[in-house]
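Asker: Presented below are the structures under discussion, each in the form of C-alpha cells.
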Structure 1
C-alpha cells in the first residue's frame, strides 16, 4: 500500500506553465466556503496576511491513489505538504500569517485528513469550484476528476501579494512562505 507520508524519489517535476501569472494583485473573491472546523470561511473578508495553500487531493489510508497519479507532475505530496504546514504553523503565526488549506474535495473527505493529521488550521472545500473559477486557478484532470494544481497564495487584507507556483517538492512550500514573510513582507 502507498505510504502517503513519503514522497517517492522519482516524481516528475512540474514546470511553470504561466497559469498563475495573473494572480498577484487580484482581490480574493467574497465567497464563503465550508471548513473542517464546522464553519464558513469568507476569503474575501480576510484581514492581515493569509496563506492559502491549494492542493489537488489528499489520499486516504488503504485507498489506492488514482492510476498514474505519481506520473502527473506536482500531483503527489498533499499529505507531506499539509504536515509541513502543520509543523510550521506556530512559526507562520508568529510571522503574522493565518493559514488555510483548500481543495475541491468535500468537507467530509477533508475532515478525515484534517483529523488524522491533527491540522491546527481549517481546510476549505471548494467543491463547487467557486474560488477556482473566480481566480482562474490552474487545474488538471485525473481519474475523471478536475483537481487544483498545487499553488500557494499569500494575501494581505484580501489582495494577493505573492504566489508560489509551481511547488516542488510539496513539503518545501512552508519554507518558501516563511522566507517570503521574513524577507519581503517586513
Structure 2
C-alpha cells in the first residue's frame, strides 16, 4: 500500500566473496542502488530520492512507497564464482474508501472500497430499498426513482492514504409543480 515500506531481501549465505551488488528498476534496468560490501551508493533519480536504503546484507528497503514504484526490481550479485540475478515484482496500490450516510442520525447507506473493488449497499433504511447505486469510477451516489422521502442531508467521507475529506449535501425532492428541484417522474434518478 502507498506509504508503507517494503524490503526486498537477498540470501547471500552461500556466497563466499562478494564483489558488487547492483539493484536495478524498471523495463530499462536503471541502476538505483549498489554496494561493494563497504560503500553504498544510490541513484539521484527523483522518484526514489531519500527512499532507498541498503542494509549490511544488501537487501533493499524502499520507504514511503508510491504507486510509481511498482514494477520489476533486479539484484545483480557479482561474487568470486560468477553472477547471480534475483528478480522481484512489486505492486503498490493506493487505497481509497468512500462511505455515504443519510439523515441527521447518519445512517450508513453505502460503502465503496476502491482497492478491494467492493461496493456494499446497506438497506437498513427501507426507504432506499433497491434504489441506490454507486458509480464505480467516481464514487457518486445514485438514487433511482427519486421520491420526496429521499430529501434530506447526505454526507460522504473519502479516505485515502494521503488524506480524509468530508462533504455534506442537502437534497430536496419535490412533488410540487414549478419547484426547481428534483421532481419524481421528471427525473428518474438523482446523482449526489
Structure 3
C-alpha cells in the first residue's frame, strides 16, 4: 500500500476502460500480498475463505481526497492518514465505489457516536457490520481515512467541534464527518 505525496494518481492504478472502477488484484502481486497481510492481522477467525481483493479507482473521489489530504498536511504539518476498515452489506458496495462513503446513511447500523461514517482499526470489528449475501460472501473496505485532529466521540455529535476533524473512542472506532476525508481504496470479498 503506497502513501500519498503528490498530486499524481497511484502508480498501481491501471488504465481505465469505460470508466471501470473495480480492478481485481492478482494473488502473485506485492499489492495483493500487502493488503492480505494487513487484513489477516486483525480479521482473526472471521474469515474462512478470501475470495478476492479489488482495487478501487475512482478518479473523482480520489481527487477530492487528495485535496483534503493536502489541506490537512498544510494546516496540521503532519500526515494524519490511517488505513481503516468499513464493513457493509453488498447493497452498499456499488454506492460507496461510485460516490464514496456518505454520512447521510449514518444510523443504518447504529450511531453510538453520532452522525458520521464509522471505521475501525480492526477488520474483525468491521466484520460485525457485514451481511452475508446469498452465497455467504461478505464485504469489507480497506479505506484511506484522514483523521486530522481528533476528539473524543459522543452520541450527540453531528459534526466535530470547532478545531477538530474527526472523533474516536480512543480504542478502535473512528468517525469522519466530511466525505472527502475518506477514500475506499480496496474491497475485500470473503466468506
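Asker: Looking at structures 1, 2, 3, which one was distance in nm of label points 7 Å out along Cα→Cβ at positions 99 and 171 calculated from, given that it came out as 1.4?
Answerer: Working through the options, I get structure 1.
Asker: Of structures 1, 2, 3, which gives 2.2 when distance in nm of label points 7 Å out along Cα→Cβ at positions 51 and 139 is computed from the coordinates?
Answerer: The correct label is 2.
Asker: Taking distance in nm of label points 7 Å out along Cα→Cβ at positions 35 and 59 as the quantity of interest, name the structure among 1, 2, 3 where it is greatest.
Answerer: Largest calculated value belongs to 1.
Asker: Another question, if that's okay. For the read-out Rg and Dmax of the Cα atoms in Å, for residues 75-154 alone, a value of 13.5, 47 was computed from one structure; give its label from 1, 2, 3.
Answerer: This figure was derived from 3.
Asker: Of the structures labelled 1, 2, 3, one was used to calculate relative contact order in percent (Cα under 8 Å, 6 or more apart), giving 27. Name it.
Answerer: Answer for the origin of the read-out: 3.
Asker: Here is a further query. To test your reading of the models, identify which of 1, 2, 3 gives 7.1 for mean projected area of the Cα convex hull in nm², for residues 19-90 alone when calculated.
Answerer: The value was obtained from structure 1.
Asker: A follow-up question, please. Suppose semi-axes √(5λ) of the Cα gyration tensor in Å works out to 23, 18, 17; of 1, 2, 3, which structure was it derived from?
Answerer: Computed on structure 1.
None of the figures in this text is laboratory data; all of them are computed from the coordinates on show. Please read these numbers as outputs of a predicted model, since none were measured by experiment. Cβ atoms are built from the backbone, for glycine too; each structure is taken alone.
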